[in-house]
Structure P
């Protein structure tokens, strides 16, 4: 049976320290129909991570073979490890009406945009460089050298924000979340999500007119 509507791809990108993880968790809590995309990776599992739930853990040779075969909708090398999103599995979930949320970098989002030809792409911005630097220091998890690197990366990432569907400045968490959920709900009203809606309403229209 055909799904009432097709699922949507919601892609969230943001510089490290902008608050994307907090916003994503709130969205997943409010809208349980969301599914997270489970990526393939060549890195080793961390404590508590499960194969098939957190990631699909594969060797570099296995990853390369899949990449060459066009298995991934997007893939990237991050800190010496490879990460990739399975394309066919993603399309199957969308056809079944599942909404999928992606928490990926700008490079991956760009590839995803090209391979899936659909989705709502949201870029979450920090209020300022000084505020982002303050937040990164406040986390207490990064060295000074790492923070400098993250700030440099943030500038490069924001230069790519122009092609996203929505921009959200996270200077106030409640307002930023309201804007994020609004962007998501607006995306679910797209005609692409309801390809058969008008025809189903108009079925027999002339006969009953």
Structure Q
């Protein structure tokens, strides 16, 4: 599997990837084609193939790039916020601001997960990898929180991490369904409150 290129993309390739990412967040893998990107970027489909030989290669690149950005974001939270509760709040507040400002209206991996059995293997592997990264990070935050008495879990950190991730993605769905970023904030803050409430 090709890694994410270490060198910057050409301006045109970066523009293609940017539009593909926006189309994925708005719909799904099958909701767009190279014709859609061609119209947005203003180049021929043949020119797009010059940068990304196939749609699966393009989407795999976009998801791998997204996955790397997410890893860097989680590492940044760990470096800047020592307190586990503060880390969880920073994570959900990041998404709340994205939803509120319209800069990112949905996690593209959550969108792609709905059609995982139909995705090309190389794309599916990156999507699964993103969730593995996220669950590992969330579980580590919860463990640290339990150790200092901030969190009170009813399940294992891994299970609680999956439940919290599901709550976050469900909150994204609610925000989209009701066109209300505040719905996301209310749901995720409730999920955090449950983690901090003693049984």
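Each value in this text was obtained by applying a stated rule to the coordinates, not by laboratory testing. Everything quoted here is computed from the prediction, not taken from an experiment. Cβ atoms are built from the backbone, for glycine too; each structure is taken alone.
Here are the numbers:
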quantity	calculated
Distance in nm of label points 7 Å out along Cα→Cβ at positions 58 and 138 - structure with the largest value, from P, Q	P
Origin of the value -1.41, where log10 I(q)/I(0) by the Debye sum over Cα atoms at q = 0.18 Å⁻¹ was derived from one of P, Q	P
With FRET efficiency 1/(1 + (r/R0)^6) of positions 42 and 114 (r between Cβ atoms, R0 = 35 Å, to 0.05) derived as 0.95, matching label from P, Q	P
Origin of the derived value -24500 (helix-only ellipticity at 222 nm (-39500 (n - 2.57) for each DSSP H run of 4 or more, over all residues; to 500); candidates P, Q)	Q
If relative contact order in percent (Cα under 8 Å, 6 or more apart) is computed and equals 21, the structure in P, Q	Q
Comparison of P, Q - label where mean count of other Cβ atoms within 10 Å over residues 50-57 is highest	Q
